[in-house]
Every structure is written in C-alpha cells, then in structure tokens.
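Q: Take a look at these structures.
Values quoted throughout were computed directly from the atomic coordinates according to the rules given, and no laboratory measurement underlies them. Nothing here was measured: the structure is a model prediction, and the numbers come from that model. Cβ atoms are built from the backbone, for glycine too; each structure is taken alone.
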Structure P
C-alpha cells in the first residue's frame with residue numbers, strides 16, 4: 001500500500017474507532033506500555049541553541065555527553081521538538097548525544113536569506129539534515145522520526161546510508177511518490193486527507209494562517225484520540241508555529257505532494273531516486289501505531305528494508321509516537337544502535 005493510502009487509513013481508523021486495537025503478525029515484542037499516553041512531558045528540554053547549517057539558521061536542543069553516540073530526532077507536523085522531551089532525556093541518561101532540531105518553518109529555525117524559496121518538499125528537508133550534521137561535525141548518526149521527521153529520516157537513510165548508522169522510523173517507508181499521489185483513493189479514504197485539500201485552496205491557506213493554533217490542536221486530537229494532553233503541553237508546541245515561514249512551508253509541502261506547487265530543480269535528481277523506492281540498507285526498527293490502521297503490522301513496507309530489521313507495534317498510541325510512548329521510542333533507538341554494533 002502506498003504512503004498516501006496507508007496513512008489515510010490510519011487517520012480514519014483513529015478517528016472512527018478511537019481505541020480500536022489491531023492484531024500484529026510476525027512482529028517483535030516491545031517494552032510494556034504505560035496505562036496511557038502521558039498528558040504532559042516529565043522532562044524539560046535543554047535551552048535551544050542556534051547554528052548556521054546550509055540555507056538555515058537551525059534552532060536545536062542537545063542532551064547527553066558530547067562524545068556520546070550521536071542521535072538526531074526529527075519531529076513532524078503539526079508538532080515540534082517537545083515531542084522528544086522525555087525520549088531525549090532517557091537516551092541522554094544512557095550516554096547518547098541527542099540532537100533535536102526544529103524543522104524549517106518551526107520554532108527558532110530561520111532561513112538565512114530572504115531570497116531562499118520557502119520550499120517544503122521532502123528532498124529539501126533531507127538536505128537540511130545533512131547540512132546540520134556537517135555544521136555540527138557529525139559524520140554519522142542514528143536518525144529517528146515520525147510524520148515529516150520520519151519521512152525525512154527514512155529518505156536520508158535511503159539516499160545517503162553512509163551518514164546513517166541506524167534508523168527508527170514511525171509508520172515505516174512513507175516517502176512521497178508524486179505519480180502515486182495523483183491516483184485517487186476511495187471516497188472514504190479521501191476523507192482523511194481533508195486538510196491537504198483545504199491547503200490546496202486560497203481559502204485554506206488563509207484559514208490556516210488565521211487559525212494556526214486552533215487548526216493544529218484539532219489535528220492533535222483527531223490523530224491521537226487516546227492522548228489526553230493538557231493545555232500546557234499543547235502550548236509548549238504551539239509556540240513553534242509562530243515561525244514567520246511556518247504557513248508557507250506547510251502549504252507548499254502539501255501542495256507539492258499533489259503537484260499543485262513546483263519543487264526546485266536542484267532536488268530533481270534526489271526526487272527521481274526516491275520515486276524509485278530505494279531500499280534502506282542500514283539497521284532499522286519501524287514502529288506502527290493505531291494511527292496506521294490496517295498497515296500497523298508493517299507488512300506493506302517490509303521488503304524495502306534490506307538490512308537488519310525489526311518491526312514493533314504500539315497499541316493504544318496515536319500519531320505523535322515519541323511523546324505518547326517515549327519509553328518505547330527510546331528503547332527502539334537503543335536497540336537499533338545495538339543492531340548497528342555501536
């Protein structure tokens with residue numbers, strides 16, 4: 001099943017069924033989950049640092065020893081670095097050097113030039129990771145992420161495996177294929193992508209610009225119906241949406257996926273490679289949650305991971321996996337590092 005339909009079915013399952021739990025076949029056991037997703041983080045992020053990296057000045061937090069095994073954790077939309085408040089603390093305690101950057105269009109990350117295209121396409125975000133690693137003098141790192149961050153981590157691992165010692169990918173192989181995205185789904189399946197079609201219109205862009213915080217809170221509740229986060233938790237992340245480029249990046253990302261907005265020619269070669277579904281050869285653990293619906297067992301993308309591999313299922317967990325299940329996410333990072341022989 002392609003990335004569009006798989007994620008859509010997951011979204012609809014979460015909305016319609018709420019607490020529905022689907023059996024997983026042939027998957028590895030995971031650490032026991034707590035009674036439910038935590039309403040608020042148990043740890044605070046370290047102060048945000050800034051560094052010039054490629055075309056961005058990136059805001060990021062860092063935890064753990066400076067000489068620890070580097071781990072870069074990438075957040076999704078509409079979330080931010082606070083998704084990793086607990087997971088990064090757990091990993092730092094185990095001796096990892098954990099770096100959590102704000103993606104382009106979020107938090108304190110800024111474009112260094114007013115002339116740079118506010119481009120949200122997947123290849124641009126993948127290059128952001130390489131630029132950050134170069135700026136921090138990190139030759140290789142374990143990469144982890146969900147949603148936009150999971151896609152980006154997966155794409156870096158697929159295109160530049162020499163920079164990735166291991167991968168933790170929520171929802172698995174969700175690389176965007178533009179040709180596939182032009183194919184319609186069933187009416188019921190299309191319903192889950194209402195926000196993508198909303199963003200395709202001038203009204204949607206204006207609506208998102210005027211009601212960003214309300215809009216994103218709605219997505220949180222629909223994508224994670226069992227996560228009863230409190231107001232303070234949402235407010236921590238909502239501050240990241242005040243970035244002056246946020247709306248432009250989000251709208252371009254979703255319009256680009258439907259070929260309603262162009263990408264940049266300098267990324268054409270990378271996009272062509274990604275369209276061919278290059279296998280991921282680095283050690284990988286994929287995580288499926290209730291958000292993924294019938295695809296949470298990982299069978300649909302298993303063949304695309306050709307290195308050491310495990311798939312784990314998290315029942316009762318929605319879309320923001322690192323924040324809803326920080327112990328299980330951190331355990332996956334630790335275990336994939338071991339699989340890589342680190």
Structure Q
C-alpha cells in the first residue's frame with residue numbers, strides 16, 4: 001500500500017511495520033511524544049515569508065485545522081530487500097523454450113509492482129536488482145533459473161576457450177554472432193553483464209570477465225546437490241571445472257559455502273547468505289543452530305550485510321553473541337538458548 005507525501009513515500013503491507021522512503025534512503029518510523037502542542041494552520045507562513053518591514057505588519061487571523069501532541073521520529077535503516085529476491089524466485093526464467101514459463105500461474109513483476117511491494121527506496125531497489133543479476137524480459141523483472149544461467153555461462157566460457165580470447169577482452173559482437181543461434185541475443189549479453197565489466201575500445205564493445213564470480217558460480221553448481229563435500233576432493237574437482245587459466249581460491253566462496261575444519265576429513269557445504277533471515281536476531285539464531293561456535297572470520301560473511309550505517313561486525317557480535325576462547329582461538333556463541 002502506498003501513501004504519497006511529495007517526494008516521500010510510506011511503504012508497507014498490512015502485516016509489515018511501515019517505513020518511510022525518499023528517492024534513495026529508507027527510514028524506520030516511530031511515534032514520539034512532545035510536550036509542545038503542534039498546531040496545523042492552513043497556508044501558514046514562516047517569518048521569512050512575511051514582509052520584513054515592521055510598519056506594514058498586520059495581525060493575521062488564522063483558523064487552526066488540527067493539533068497533535070506527537071510526531072513521527074525517523075531513523076535511517078537497512079532497506080528490506082530480502083522479499084525482492086523471494087518474489088522473483090517464485091518464477092525464475094528457464095529460457096525461451098520452457099513450457100513452464102508459458103503455463104506458469106505465478107505473478108510477474110514490473111518496476112511499479114516492486115515499488116508497491118518492497119520496503120525500500122526506488123534507488124535501493126534498482127541497485128539490488130543489479131546485485132542479484134535480475135533482467136527485464138517483456139517488461140517484467142526476472143531472475144534466471146540457476147541451471148539456465150549455468151547453461152548460458154558454459155556457452156560463453158567454451159567460446160572464450162575455443163577462440164583463445166583473454167578473459168580481459170571478450171568481444172560482444174563476436175559472442176552474439178557465434179551464440180545467437182543457440183540462445184536469445186539479449187540473454188547472451190545479460191550473462192556477459194552478469195559475469196563481466198563492459199567497456200569500449202576503439203569503438204567496439206568488450207567485456208572483462210570476473211574470474212571470482214565465475215569460480216563462485218561453478219562452486220555453487222558443484223555443491224548444490226551434496227549435503228557435504230570432502231574439502232580436498234572438492235578443491236580438486238572445482239579447479240578442474242573452471243576455464244583454463246583461472247585459479248580457484250576458498251576466499252571466493254565467502255557467504256556462499258562454509259568450511260568445517262574441525263571435522264576429519266575437512267568438509268565444505270553450501271550455505272548462502274541470501275537464504276538466511278533478514279532480521280538480526282533471527283539471523284544469529286539461524287547461524288547458531290547451524291554451528292554452536294563461530295570464529296569471527298567464519299561468521300563475518302554471514303552478518304556483515306546486517307551492519308547499519310557506521311556499525312561494525314564487532315559491534316553486532318558484542319550485541320548478539322558471547323565471546324570465549326577455544327584452544328587459544330576467540331569464538332562466539334549465542335547469548336541465549338537456541339531451540
């Protein structure tokens with residue numbers, strides 16, 4: 001439900017706590033009392049707007065339209081964007097030939113639809129759509145189904161390998177010409193945008209591919225069907241699966257996979273930060289259900305997105321976790337029993 005106040009918008013459905021949004025920021029709203037009565041006067045003018053000449057001053061009789069003893073106190077907050085991905089994942093795009101897409105009964109969302117449903121400013125929503133690699137298809141925002149995304153990425157990486165192009169200079173026109181018969185041209189360009197940086201050289205469009213993002217996607221593909229993976233075996237298979245010339249590193253998987261160094265042999269499993277709750281306390285509860293004790297290095301990728309403006313991970317841990325030492329290493333556990 002939307003209520004417009006000039007350039008400010010109050011956003012929130014019936015079961016949500018309302019937030020106030022400007023063009024680029026989101027604020028929590030809280031009613032605060034005041035000892036001074038606030039009067040509402042139609043057409044009221046400030047002293048600056050009145051004639052400054054004392055000789056021409058006149059008494060103005062105004063009618064008071066209403067009064068209040070409280071006001072809305074605003075506090076900058078994180079935009080509530082978890083719902084954005086959830087809505088788009090109801091019906092991920094599986095490609096132009098997908099029968100499911102042609103018969104789906106799930107809703108599809110325009111920019112206006114998302115503005116009415118997501119508690120965030122317009123700029124924050126549009127930025128998040130870029131972060132999650134959403135694209136517009138026939139006027140609706142869609143997220144690619146992961147299998148279809150990997151299919152597109154595989155086409156591109158195989159072409160790069162066969163043409164011996166450097167990852168720093170992948171030509172758009174050649175990709176569209178070679179792969180246009182396999183997939184829609186706009187999907188080829190979208191996957192290049194998702195996994196690379198677009199630039200122009202000598203009037204031609206090129207992409208510098210992001211090695212870390214490619215490695216991350218392939219790791220997710222390997223891990224998504226396994227509860228746990230032997231770490232050394234995974235690292236070997238992972239390195240063999242990425243394009244030639246790319247080196248895999250575990251730090252590429254922050255916020256995507258969790259390594260258990262206490263088990264023998266060491267293991268790795270899929271744990272995506274976007275699948276965790278958005279609320280601070282619920283996030284920590286979920287993490288402490290997964291693992292009783294965390295090092296700061298391990299937990300940081302899973303809570304750093306919770307940090308408010310000028311807030312640190314250390315401040316979050318102080319508030320929501322208890323610190324102790326384990327074998328000479330500082331670890332964090334829950335401040336309260338976790339059921």
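Q: Quick check on the output: 249 is volume of the Cα convex hull per residue in Å³, derived from one of P, Q. Which one produced it?
A: Derived from Q, not from the others.
Q: If you work out Rg/Rh (Cα atoms, Kirkwood Rh), for residues 111-302 alone for P, Q, which one comes out largest?
A: Checked P, Q; max of Rg/Rh (Cα atoms, Kirkwood Rh), for residues 111-302 alone sits with Q.
Q: On relative contact order in percent (Cα under 8 Å, 6 or more apart), which of the structures labelled P, Q is highest?
A: Largest calculated value belongs to P.
Q: To test your reading of the models, identify which of P, Q gives 3.0 for distance in nm of label points 7 Å out along Cα→Cβ at positions 87 and 247 when calculated.
A: The read-out comes from structure P.
Q: Using distance in nm of label points 7 Å out along Cα→Cβ at positions 47 and 271, single out the structure from P, Q with the greatest value.
A: Q
Q: Now a separate question. Quick check on the output: 4.5 is distance in nm of label points 7 Å out along Cα→Cβ at positions 255 and 327, derived from one of P, Q. Which one produced it? Present the calculation step by step, with values, prior to reporting the outcome.
A: Numbers: P: 4.5; Q: 2.9.
Of the options listed, only P reproduces it.
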